[in-house]
Structure formats: structure tokens, C-alpha cells
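Structures follow.
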Structure P
Amino acid sequence: MWPLDLRPGNRDTCGMTVFSGRWSLGLAGGFSVILAVVAFWPSLSNGFMYDDVPLVAKNPLVTEAGSWWRFWVEPWWPRGSSLDKLYRPLTMWSYRANAVLAGGGTELDPRSFRLTNLGLHALAALGVVLVGWRLTGSSAAGWISGSLFAVHPVHTEAVVTCYGRAEVLAGCLVVWLVFRYLRPPGAGRSWRWHLVNAVLLLAAVMSKEHAALIWPVLFSIDLWRWRRMSAGPRPGWRLWLNGALAPAHVGLVLALAGFFLLRYNVFGWTYVGDMTQVRAWEVPMAEATAAERLLTPFRLGWITLRVLCWPAALCPVWSVPATMPAGGLAADVVGGMVLVVGGVVLVGLCWRRGWLAGTMVLGGLVMMLIPAQALAVTMWWYAERWLYLPSVFAAVVVGVALARLGVAGCGLGISLAFLLLPSSWQYCPVFASDLAMNREVILRQPDSFQGRRNLALALYEAERYEEAIQAARECIERFNGRASHGPRFKPVEEPYWVLLKSYLALGDGARALEALDTYEAMRAHLPAPRLTEERRRALALITRASSRPAASEASGR
């Protein structure tokens, strides 16, 4: 790897003069923007699905006119609909802006939301190009990093779904913040420069809380620069702290403090919901043992590497028991350990030699703390959309590494991007509807609880009652008919709700009543209202069915 030279247009140690001009950088940016749009263009015909419905299509904050200040005092999920303590006002504001620009009204057009996501993703890809260029002084790293980031199918869920807007918006803002922060020290840093950085950080964390982890990465950039100062005597810690570090980070600290103050106004000090009210089926780490809490991050880290390197391993919804918490040193856990140790060693090597690219390796490790469950603040298991931010740093690291090979490395990187493009095209239709998504989940992970339960619900919503009954019974047989998953995975009641509703729709009162009794017995410990209307309808169907033979016999006489 070459010594860092942040000045644009300089020749790097690989002699890649062909990549040193501004024209090459402009072509790299335009090429990545086009790839970003082309890769996910097939998703524009997709409708609202999955979390799009409660967050956008049926969310009064988005569909109903009202004061714009409401977004800053409301949680991410509509009140009372989730245990997640999430606060993302800027993303919610962007939904409302989408609705207004598309003509308003309660009937929203999903195409306008997806076009916005495409634009944000293209802007993020352009920022990745510029980050690679700032690190190396050559646009070769920008060509590779931007191309790979633009087309990688791991971004599909984040880009093509409306609920993925939080990831894309936060990722875009973080990329441009990092690009600005990599500004050459000699270029000067006015108060306006610090103010814009603080605003970008505040906007990023108001888009998604995960973006707060970029602050330690920015801090590491300053540490690396202090480490590699060689021209003249290195300033002491106190002089450097007061003259360089403090002015840059005071605004960032105030931005984070402002975000948490606003969040406190909505949730108080609570960050996650009551973990006693969740089930292991959705949040398996809620009752995890000490060994599982220690080892599971390595398993999820290995899964991340696998889906980044092998798109065929992607799955729309990751769920237990298809993927379980790690209680021992399985092969994937050991692989995750090797991956983390290798990353730490690489960061140390870059620190020793003064390579600023080491901050990008560190950024990838830091941004994986939440997706890998290393920070226990999530109310979900694992999601590919969470990898949007970490993949920014992964793309830059790969770009910097391949750019060392010169023209051959650049050609290899762009060729990889074109090889990934068909996978993104094929993955887009998977998110077209709830039915399409859950069928794909079962195809890729046959033992997925979320996939099989959600498929039964989606079939019922689609009024395909016979298929819904079959899917619900398969779910009961798989997840209630055996205890091999462990004592924390108690029998689930949702399939019985699908059976109840489907049998009522088909006019089978006896089976509906049987499903209702089982459903309410399984939920007896919850303070939920009993389904009296459904019971009345089932009894009425039974009465009607029993009276038919008597009526037929009377008419025969």
C-alpha cells in the first residue's frame, strides 16, 4: 500500500498516471451513479410490502396533513405498535415530503418513494468514489469502490424498500461526512467547515441511530494524522488537542447531544423495550446465555462476510431456527473470530505505518457492532439492510487494495461489479410483495420461522384461504410439534389466528371455533381482549350448519 497523499492529481506509487486527472475522477463518479440506478431500477414497479405498510402506507404521520413539527416528537414506529424504541424523525419527514410532492392524499404511489431511494443510493455511491480518491490521491480506488458499492446486491433490501430509507439516507449522509473529514489538513478548517460537519452528523443520526458510531471513526482519522506527522517536530498532545482536535469535535459532540436530547423527550432514558415481553422467535438474544452473547457476534460476522462475497447466500428475512445463536465453537464462529482478529491486526499495521486507509478498516469493524449483536441494543435478529453502512467502508477498503495493482486491479474491480449486477436485478423482484418475499425466504431458508409464519399471514391477506390454512398447519407442525429448538422457543400462536380467520372466511364454524379456543388458551397469560366477535361468528356458522339438515328433511317430507 502506498503512502498517503491527499492532494488531488498526484501520482501514487503504483504509477497510475491514467487515474490521476480530474477527468478520470469525474468519469468514475458518473459511472458509479449510473450503475447505482441501473442495478436497482427493476424495483420501481414494486408495491408497498412488509414494514412499508405500517411505516408509510398506513401511517397517519405520512398520509395525513398536519404540523411538520410532529415528526420531531413522535417515535419511528406508530405509537403502540412496537416495542422498538427507535427515533428517526428526518427519515419520517422525508416520507411525508415524498407524499406531498407526489400529490398528497391517503393513496400513496410507491414509485415516488423508490425513486427517492434510488437517488439517495446514487448520491451515496458518488460519495464512496470521492472517499476512495481522497484516501489515495488517485481515482483508481474511486472507480473500484464506487462501482462495487453501487451494484452490490446486499444493498437490495435497503434501496428497494420504503422502510429501508433510514439506512440509505443515513449512509448517504455518513459517506459525505467522511469525505469532508478527509479534507487535507493544509486546506484549512473554518468555522463553517465545522458547522457543516456537525449538521451532517446530526442529520445522519436523525435518519438512523446507527450513524452515531461514525464519530469514533472520525476521531480515529485525527489520531492517524497526528501519528503520521513527520514534517518538523510533532506537536504535543495538549497543543494538538486544543488546536486541532477540540474545534473539530465540539460541534460533533453537540450534534449527538442534541439528538439524544430530542430522543429523551420521546422515550426518556429507555433505549430498548421491555425484553420480558418479546419472544425468542423474534429476538433470540433476549434470553441468550453468556456464552451465546460472547460467540454469536462472530457467527453473524461470518454470515456478513459470506453474503458480501457470495450473493447466493442472501435471504430477505433472517430468522431462527434457520440461523441460531452460537453456543459453541462451530466452524462459522471460528471463521468470524479469524475475520475480527485479521481486521484488528490490519488496523494495527496501518497505524504503525501511518496508512490512513486503516481508519476505513476500523470503520467497518465499528459499524458492524450493531449488525453483529456486539452491542445489545437491537430488538431484531439480523437484517441485510443493516449492512448498508458497514459496506461503505468495506467497498473503500477493497477499492484501495485493488487499486494498488494499477490498471489490472481497476479492471478486476469493475469486472466484479458487472458480475454482481445480474444478482441485484434478480434480487429486486423478491421484494415486490409480501407473498414474493416470504416464498423466497422459505426457498432459501426452509426452517425459517419468520418466513413460514409471515407466508401464512400474507396468504390470508391475499384471500387465498386454502393455501393460508396449509401454510399455517405446516408452521404448527414445524415449530409447535417438536422441542428440539430449546426451552426458550415456546409454542407459537399466530398460525392458529390464521386458521381461525381463514376458516371463518370459508364458513367452517367448527374448525374456526377449535382454532379460536387454542389461540386464546395460548394467549391466556397476556392482557389482551378476547375475540368475542370471532367466537360469535363461529357459533353462528355452527348453528346455521346444524339447522340445514333439519330444514332439508322437512322440505323432503
Structure Q
Amino acid sequence: MRAADALVKIMEKKGVEYVFGIPGGANMPFYDALRDSDIKSILMRHEQQAAHAAEGYARVKRRPGVCSGTSGPGATNLITGLVDAYMDSSPVVAITGQVVRAFMGTDAFQEADIVGLVLPHIKYAVTVKDPQRVLQEFVNAYNIAAHHRPGPTLLDLPRDVFMEEVEENYDIQPEPLFNRPLPEPDIESIKQAAKLIAEAEKPVLLVGGGAVYSMAGKEILELAEHIAAPIVTTTMGKGAVPEDHPLVLGVVGMHGRVEADLAIVESDLVICIGSRLSDRAIGPAKEFEKNRKTIHIDIDVSEFGKNVRPTVSLPGDARKVLGELVEYTKAIVARRPECQLAKKLREIGEAYEEYMMAMDDGRVLHSWKVVSLLTDAVPPDTIVSTGVGQHQMWAQLFWKNRTPGTWLTSGGLGTMGFGLPAAFGAKAAAPDRIVMNLDGDGSFLMTCQTLACVADYELPVITVIFDNRSLGMVKQWQDMFYNKRYKDVEYNDRTDLVKLSEAFGVEAVRVESYDELLKAVMRAVRTNSALTVDVPVDTGELVFPMVPPGRWLEDVKLPPGFDLSQRIVAAGRMST
């Protein structure tokens, strides 16, 4: 049969349910084969959105999401989404068309070297010129996308290769390079790590995105509860453990919870689980390394020492490694009583929340209150996605994740427009669950065309737009670091977001009060229907806490009037 038909057959065998993409001349044989398949193909409105939708699907389903584009611009439009998937370790497989082999290298119509373009930011990419390699290369790419540290892969297929006859063979295994065994720590390293835990007076668990993908929440809580240690997360680690647990202090970093940042500042040992330890999470690595030891658990050994030199490195899957570490720790450390550090820090966090809520004078709607109210208005297993900007930071500060794996955001690349297509892909993966996209007006306008897919395919997503008529985060930086010299950050009121949504076939409403917001959202939840909510928020809001770029976590800026030192004294003076 044609290579295109055989490719679709092996995709079915692998359990592929959806292909998010756009057909064109070079990948048309692939779409022709999909017509006779049970795989659902989703016609997106832009290839970047196809890649983000595949990301959303992959993160919820915990298996590779598949996207497709034609040669040239169709393939290059996928790049932003693929780099986003690489930075956030999301398993995505891209299938692109390419000009026929005889024309390759001639600057033919819609020719682009997509493999050369993406190679620095992808796990594996190949142009398949031999039709007999198509099935093997798909198996390789599909397996390696989810194996080891997850990430994106790409198969580039010339149009004439799709059309060549191939032998049917669906009992194909990944080649050895694509199925290497997972790394494992040696017993002596685990014993050394357990000894560090036993000696530590203020251990803290720092949880990253690797813990989410590994589903290591149970082991994280077991260790933290046994040694009475606070838990903080990175932006990508949010939701690895329920955020209503008394030891969980929230997200750490540039826009982290004040109590979470203080936990790292106060610590003498940080147990890092599946985290890149990026600058946005911990600030300058040299400051992080001062006065504290580190245990770094990661499936990717190249992360050890890349940013922070660990005292002990434990390579391997977070869930498995933690399981072993817990057993060795229990053998030498008696269960510790209530964590006084976490208790004091939570008091500071609660005081901060009370202070923020008291700032609501009723004149305008405030983002932090919108997020807090929405958290309590939807089921605990609601999947929430975000765009990128101020609204994203408000969400990571005030949205309380109660179910693991329900937080979707663009952490590493910070891609505006991620929220809506990722939510759409998540809804395809979990049609029976509520999916809500918390978006900024700037991010929303970048990928709003996905609303057409929400309507066409009856995969309802609730989108709440934090509408401040500006690129809020850029405006905040111009406010704080460029003497309020605003430039190209404010929108006019000409674009009616309600009418825009309705034009795509999705019901929309503009709300003027918190009650109107909750009534609209709760109705959409009850009926499982698509809805866009335009929420006009304070145009002058600045997101706090904020640690200026390049500064240590204790150099945090807080809202005017909130005296952190006074709160520390009130909670019981800590060492710093």
C-alpha cells in the first residue's frame, strides 16, 4: 500500500486519536489516508495553534500529541509550538510534508529545510527519503517523544515518498537508540542523600515539571510529611501535589508566593525534583548555592550542574527515585513533628492574601480576586490553561490546583497565545471534564481563531479574558524599569472581544461585577458549553510579589504598604 496509508495504519496501532493540523499540497497524501481512518483530524486555523493543541492533548493524556503542516510555511508555522514543547518537555510528534525528492535543494515552491531549522530545539527530526523507512521512523519518533525526558519530534516526508508503495509491517519496535534504558542512581548516592536529609534542619522540597509528568505526587507528600518539610513548586511543577495541603506553599520564583520564596531563602537543604532550576525559579545560581546543600533528582542527567552544582545527583524517573529515597530516609530519620517553618510561612502567605483582598475597593475588578473566585466556582478536577503575561502570574499565585496534572501553561518559552489552543487540545483529550482558559487580551488576540475549532468540533472551552487593554507584563516592566516610558503596550477599545467570539460561533458576555462573572461561568460549567467571558480588570495593576531579574529571592518587591519584615516578626522571627 501507499506509505501514507501504512503510516496512518501504524498510527492507529499506536493509539493515536487526533491529528491537529492543516493540509496542503505536500502533506495531502497523508490527509487522503486519514480520510479512511478512525483517527480524527482537526482542521486548525493556524499551524502554531495545531502544535499548542497537540501539547495540551499530550499533557492531559500523557502520550504524544500529533500535529501536521504542509511544506514551507506550514512547517515553519509549527516551530514556535515545537520549541515551546521542547522547553516544557511535552511529548509531541509533528508530521510535515516536503517537496518531492527531485526538487529538494532547488528552492522549489514552498520548500524549507524544516529539519535544519528545528534541530537545535527538538529531540529528533529527520527527512525520510526512503519510503521503506517511513514506518520505522514514525515508531522511533513516537517512542522517543514520550520516552526518557519527554519532548517534540518531527518527521519530514516528501510528497512523493508518501505516494510510494511499501510493505505492510506493523510489528515494528523502536531501534535501540530510541529505546535506551532509563538512568538509575546508585545505592550509595541514595544513602548519601538520605544522610543529608537527616542532618538538615530546614529542608525544603522544590518540585518541577518532571514530577508532574512522572506522577510523583504521592511520593513527594510521603517524604515531606515524614521529614516535616515545606513544598514549593516551579511554574511547571504547579499541580504536582494538591495546593490545599498544609505543607504546600505554592509557586516559587520571580512571581512566586512570598512564603514560597522565603522557604528557599530560609532552607539549608533543597531537594530538587524534576526541575531545570532556571533563573525564573531560583534567581542567580550562585546565590542559590550559598548556605544550602542540594539534592537534584532528574531523568535528564545533562541538567546536573547545568545551572546549580548539586551536592548529590540522583538520575532517574522522579517517582521511582523518590520511592527509594523515602525508604532509606525512613530507615535513618524518625518521623518529625509538625513543620514550624511551614506553619510560620503560611501565616505570612495568609496575611499577604488578606492584604490583597482588602485592596479591592469595589471600583474596578481585580485579577487576583477573579482568579480566587473562579477557583472555588469550578470542579476540583477542572483543567486550567493560561496564556502568558500578568494574568498567568496572577493565576499561578492565586489558583489553587487540587488535582494533579490540571495546570497547563507555557513556562520555559513564555509563548503568548498558548492558552486557548492548549485548552482545546486538553478538551479533546478529556471531553468529560471542564476545561478553562485564563487568558490575557494580548495572548487571546494572538490565537483567538481557535474559537472556530471550539465551535466546529463541539469541544467546549470556557475562556476568561483578563482585559486590561494592554500587554500588561511588558507595560509593568516599562513602569518599573524604564521610568514609565510606555511604548506600544496599550490597545484601543475598538476591538469588541464579545462580538469577536460570537463571530467564531462561541457565546460571549462582558461582565461588570464578580457576581456576573460567577453566574456566567457556573452556567457554562453546568451545561458543559463553550463561553468567552470578557472581564475588564484594573488597567494599572502590577503583579506582586516580583523579584527583579537577576536578583536573589529575598530582594522581592511587594505591594506598597505590605511590610514583610513586620509580618516575619509577627509569625515568629526566622533566621534571615
Candidates P, Q; distance in nm of label points 7 Å out along Cα→Cβ at positions 428 and 452 computed = 1.6; producing structure is Q
Taking distance in nm of label points 7 Å out along Cα→Cβ at positions 36 and 364 from the coordinates of each of P, Q, which one would give 2.0? P
Origin of the derived value 19.6 (mean count of other Cβ atoms within 10 Å over residues 508-515; candidates P, Q): P
Given a value of -11500 for helix-only ellipticity at 222 nm (-39500 (n - 2.57) for each DSSP H run of 4 or more, over all residues; to 500), calculated from one of P, Q, which structure does it belong to? Q
Highest-scoring structure on Kirkwood radius over Cα pairs in Å (candidates P, Q) is P
Out of P, Q, which has the highest value for distance in nm of label points 7 Å out along Cα→Cβ at positions 516 and 540? Q
Highest-scoring label, criterion being relative contact order in percent (Cα under 8 Å, 6 or more apart), among P, Q: P
Which of P, Q yields 14.8 [mean count of other Cβ atoms within 10 Å over residues 68-75, calculated]: P
P, Q: which one has FRET efficiency 1/(1 + (r/R0)^6) of positions 108 and 380 (r between Cβ atoms, R0 = 35 Å, to 0.05), as calculated, at 0.10? Q
Tell me which of P, Q gives 0.70 when you compute FRET efficiency 1/(1 + (r/R0)^6) of positions 196 and 396 (r between Cβ atoms, R0 = 25 Å, to 0.05). P
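A short reminder: the numbers here are calculations on the coordinates, not readings from a lab. This is a predicted model, so every value here is computed, not measured. Cβ atoms are built from the backbone, for glycine too; each structure is taken alone.
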